[in-house]
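In the part that follows, the structures are each spelled out as structure tokens.
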Structure 1
Amino acid sequence: MLARTKSVVGLDIGSSAVKAVELAFSGDEVELTGFGQVEVPPDNPAAKSQAVKDLLSSGGFRSKRIVTSVSGKEVVVRYLNMARMSQEELKNTISFEAEKYVPFPIEECVVDCQKLEGEEETKKGSNMPVLMVAVKRSQIADHLKILSDAGVVPEAIDVDSFAIANVMDLCRGTNAASSPDEAVLAFVDIGLTKTSVNITDRGTTLFTREITMAGQDFTSAIARGLNLGADEAETRKRREGSESQEVRTAVFSALEDLGNEIQLSLDYFQNQHQKPVGRVILSGGGARLAAAQEAFERIFEKSVTVFNPFASFRVSEGIDQDLLACTAPQLVVAAGLAARGQRG
């Protein structure tokens with residue numbers, strides 16, 4: 001008999017665009033069956049709802065299963081060292097522990113946790129590593145309102161940075177030759193308003209941080225350096241960012257500042273865990289700027305690659321391969337959300 005095909009749409013509602021990726025799972029095979037992106041004005045929930053509706057209705061997606069995500073200042077992620085206990089005891093305890101780390105009233109938050117047993121040495125001690133996530137209920141409510149107005153009920157809500165690591169695990173399982181094999185990887189997602197850093201060890205997330213420097217800072221630097229308006233600077237960044245020496249020169253200082261902030265995160269992780277980061281993997285719209293990859297390789301003194309997860313999957317007939325390759329870095333979070341479909 002043929003294996004039953006499961007499919008999920010990962011829906012990434014970002015600051016400047018709504019992105020969707022549909023992955024279908026049949027046995028061990030993964031197929032990209034649809035993708036799309038609609039740009040939206042910042043801070044406009046109504047526009048985002050309409051973009052979600054338009055994208056899902058016109059994008060040719062077959063699945064009604066939707067997984068989405070949240071991120072930002074009202075999402076708190078911490079890695080805790082707690083006394084060893086059962087999962088039930090942990091669930092009962094984590095809210096009290098979270099109060100030490102969450103900067104807003106815990107009763108205003110949804111708190112979740114997960115044991116991290118990736119390192120063998122931690123399984124034998126009296127303590128255990130725990131991943132704790134707290135999200136303000138108001139942010140979840142706002143996110144759900146955008147979806148509800150678009151007629152969408154999500155199956156799950158994840159966190160952006162975790163989604164990127166999920167899709168790398170999926171790539172490894174599908175085509176190990178096309179994905180990095182280092183134990184420790186740093187994922188750097190450069191969006192419009194923030195850059196997220198997520199460091200994993202053999203697929204287990206051990207460090208997460210958000211930096212408030214990102215693509216809009218590149219645009220501002222180009223505008224100042226070339227004496228342009230914001231819209232024209234954004235156009236020049238997108239059109240000439242890989243070739244124009246003028247743009248490279250203008251954006252140099254912004255790349256240096258962001259690269260140095262990321263390096264602080266890499267140094268902190270390596271000092272805490274005594275493990276070197278093997279490779280830095282870029283995603284997000286900012287990763288399309290070729291000067292970013294070059295600058296970061298010089299600053300980090302490590303290999304830096306731009307993530308294209310779709311190189312590991314089958315791609316359905318009729319999908320525009322050139323458009324997919326061009327937009328792949330911006331679709332990584334959406335692909336990671338769709339990767340949850342592998343679980344059933």
Structure 2
Amino acid sequence: MTDLETRRNRNEARLKFRRRRIVFLLAIAAVLLVIIGVVNRSAIKDFVDNIGGSDYAGNGHGSITLVIHSGESGTVIAHEMVKLDIVKNYTKLYRLILERKQIFYAGTYRLKLQMSADSALTLLADPKSLLVNKVVIKEGLRIGQVFSALSNSTALPKSDFEAYLHKPSSLGVPSSEVSIEGWLFPATYSFAPNLSAKQILTQMVDRMKSELDTFGVSAADRHKVLTLASVIQTEARLAPDFYKVARVFTNRIRVGMPLQSDATVNYGVGGTKITTTDAARADQNGYNTYVHVGLPIGPIGAPGNRAIDAALHPASGTWLYFCTVNLVTGETEFNTTIAGHNLAVAKFRSWLAANPGWNG
């Protein structure tokens with residue numbers, strides 16, 4: 001073999017080696033691209049979607065509300081978001097819902113128009129996007145005060161709530177009740193902004209029923225328990241005294257003695273002061289426990305858990321009288337004799353004289 005042939009063979013061998021190396025490197029590159037594509041398929045798909053115009057870009061603009069109802073699927077929600085022009089493409093959005101394993105909660109949400117699918121789902125997952133009307137209902141409020149608080153927080157007219165005052169059965173309250181007074185549980189509520197007055201009141205009634213069920217109160221005993229608890233709620237000042245006030249009332253009921261609660265007297269005549277007048281105590285309305293023995297005809301306010309518990313579990317004692325002697329500290333004296341009670345009343349009157357302006 002000549003030197004020329006030898007050189008030619010060597011060159012061909014080098015070329016073959018280079019070709020094989022290029023093919024090998026290209027194969028490795030192809031495999032790497034496949035791996036990168038699999039790992040980043042979502043990002044690649046997003047890029048293609050954006051380039052192709054099948055998804056909006058960015059965080060959107062303006063403002064719009066999305067209502068998600070309890071039990072709605074991701075399919076229904078995705079279609080509604082496309083319909084409202086929150087997002088552009090149903091397929092894109094639904095694919096992201098599945099990838100993110102997004103969980104949806106019922107409520108009304110503040111979103112934006114023409115958002116990217118990713119931005120929209122991120123905003124939906126933010127608790128700050130949930131629109132609610134927060135309202136605090138304090139223990140002991142009368143029904144008119146409850147309606148005012150609800151109206152102020154929801155922007156619904158007070159008359160919308162008042163319309164159900166004497167329609168107890170429409171809210172799940174027994175038709176035998178005088179009104180829905182006492183059946184709206186006092187608590188902090190967060191109501192969706194699209195709820196009607198009836199829906200809001202029904203939620204509050206259901207909450208009260210749930211609380212009574214927790215205490216083991218039967219449906220037949222709800223009226224009695226709520227009525228007694230509402231009087232305790234209005235009369236008692238300090239937490240331990242709730243149970244002692246309950247015992248005073250149950251002792252009086254047991255011996256056939258009128259409750260003589262000034263709180264019931266004031267409720268019956270629409271009074272707001274702590275003390276009562278002779279005329280008010282003589283009024284024949286069904287709430288006046290000076291002229292009628294036993295409980296008033298219905299609750300006189302919204303009782304909370306402590307008052308309900310006290311009505312069911314009064315303290316042990318023989319007291320028949322109680323009187324708050326200091327409205328600032330809530331100090332209350334309990335007595336078994338009228339003589340002891342009269343001394344407590346004298347202390348209270350002396351305190352009122354020294355502290356004008358505390359009688360409502």
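Laboratory data are not the source of any read-out in this text; all were calculated from the coordinates shown. Treat the numbers as computed from the prediction; the structure is a model and nothing was measured. Cβ atoms are built from the backbone, for glycine too; each structure is taken alone.
Between structures 1, 2, the calculation of distance in nm of label points 7 Å out along Cα→Cβ at positions 110 and 182 yields its largest number for 2.
Supply the structure label, taken from 1, 2, corresponding to Kirkwood radius over Cα pairs in Å with the calculated value 20.9. Clearly, the read-out refers to 1.
Among the shown structures 1, 2, from which was the value -12000 of helix-only ellipticity at 222 nm (-39500 (n - 2.57) for each DSSP H run of 4 or more, over all residues; to 500) calculated? Of the options listed, only 1 reproduces it. Computing volume of the Cα convex hull per residue in Å³, for residues 190-261 alone across structures 1, 2 gives 136 for structure 2. Computed over structures 1, 2, FRET efficiency 1/(1 + (r/R0)^6) of positions 70 and 206 (r between Cβ atoms, R0 = 25 Å, to 0.05) reaches its largest value in 2. For which of the structures 1, 2 does the calculation of relative contact order in percent (Cα under 8 Å, 6 or more apart) return 22? Value 22 for relative contact order in percent (Cα under 8 Å, 6 or more apart) corresponds to 1 out of 1, 2.
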